[in-house]
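Since every read-out is calculated from the coordinates, none of them should be taken as a lab result. Everything numeric here is computed off the predicted structure, so don't read it as measured data. Cβ atoms are built from the backbone, for glycine too; each structure is taken alone.
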Structure P
Amino acid sequence: MYEAVLFDLFSALLDSAPLWRDVAGGDALGESWRAESSRIAYSCGAYRPFVDTVTEAAEVAGVPVARAEDLLCRMGNELEAWPEAPGVLERLRESVRIGVVTNCSEKLGGRVAARVGVPFDTVVTAEAAGAYKPRRGPYRLALEGLGVEPARALFVAGSPSDIDGAHGAGMPAWWHNRRQLELGEHDPPLAELRSLDPLVALV
């Protein structure tokens, strides 16, 4: 059915939310900081350094700005994949190419993707694309790198905005909604998952 499966990194493949809360010093602060970081990135035109958007978001959310560097350092050293992710990705690699499209810097994207424990055919960051998701550039760069037409690549989103972005780039999308967020007024996905296990049926 598909030639490639592309993933969001920080929600679809990894659970980064607890780290935001821990570094912020509280659940509410962490959620606010993370939400502000996404809002700022989504509102950017051209790419701004990821550390700058995270630092600005910390200030808005009331988190000490010095903690932004700590967050990024710990992301590269501590984040772990969802428990089933490595096994599912290994199965997918038997039949399709797999990749990551993520909103962060080149350096951090490479380090965090490596923590999943499975080699990817492509890892595309916002920095490489010159724009943050859900703008189309990052998704299209991944497709171009793989030489795959949009309709032949499934995108596994980690957030409702990611579904919109994938659709804008011409890709069908599944939503790994592990945190049980509300879809709101965003595009509906082909499927909404609480686990990555159903992806195995694609191979």
Structure Q
Amino acid sequence: MKLVFASNNKNKIQEIKQLLPSNIEVVSLGEIGCTEDIPETEDTIEGNASVKANYVTQNYGLSCFADDSGLEVEALDGAPGVYSARYAGEQKDDNDNIQKLLLELKDKNNRNAQFKTVIALNLNNKQYLFTGVIKGEIITEKRGTNGFGYDPVFIANNSDKTFAELTSEEKNKVSHRAKAVEQLVEWLKNNQF
């Protein structure tokens, strides 16, 4: 089975390919000739995942799935949330985003946070949503060099390592994206596509 993954983010594509079974071939946006930036116009993570999947299905007529992820911090009323990638501006710089987050949390005692991923699957003229969440906290300084985004400052509950200190194999066992992909894979297996 061939599915388009509505992303050009090499890190995400690699992560997803490692998580999906070998009988599902993942194709990136670049591989189908989609070079435009798909506008993320919704104000929810679910909405943006749907928008991206719908864009590919409507413009290319292909079965696809898209994800949107965000970091939701309790003390910041769920921010940066849907704006996680561009929290510090349109340049989407991971270090700038982390610095802004740490500054916003400087005087806060509550550092509880969660990563959330929603996957929208468009298949046979229907859309299915799968959600993965992992709870944890934001630490005060960066640790680790693996991963991307907010990984260097996020420690999952019941762990003493940031996501950036985990190997990709370790992260893929526990991450929000892994949980959402697990649901997607389970659904695909049970529905015999």
Suppose distance in nm of label points 7 Å out along Cα→Cβ at positions 109 and 125 works out to 0.7; of P, Q, which structure was it derived from? P
If you rank structures P, Q by relative contact order in percent (Cα under 8 Å, 6 or more apart), the highest one is P
For helix-only ellipticity at 222 nm (-39500 (n - 2.57) for each DSSP H run of 4 or more, over all residues; to 500) computed as -9500, the structure of P, Q it came from: Q
Comparison of P, Q - label where mean count of other Cβ atoms within 10 Å over residues 61-68 is highest: Q
Between structures P, Q, where is distance in nm of label points 7 Å out along Cα→Cβ at positions 53 and 101 highest? Q
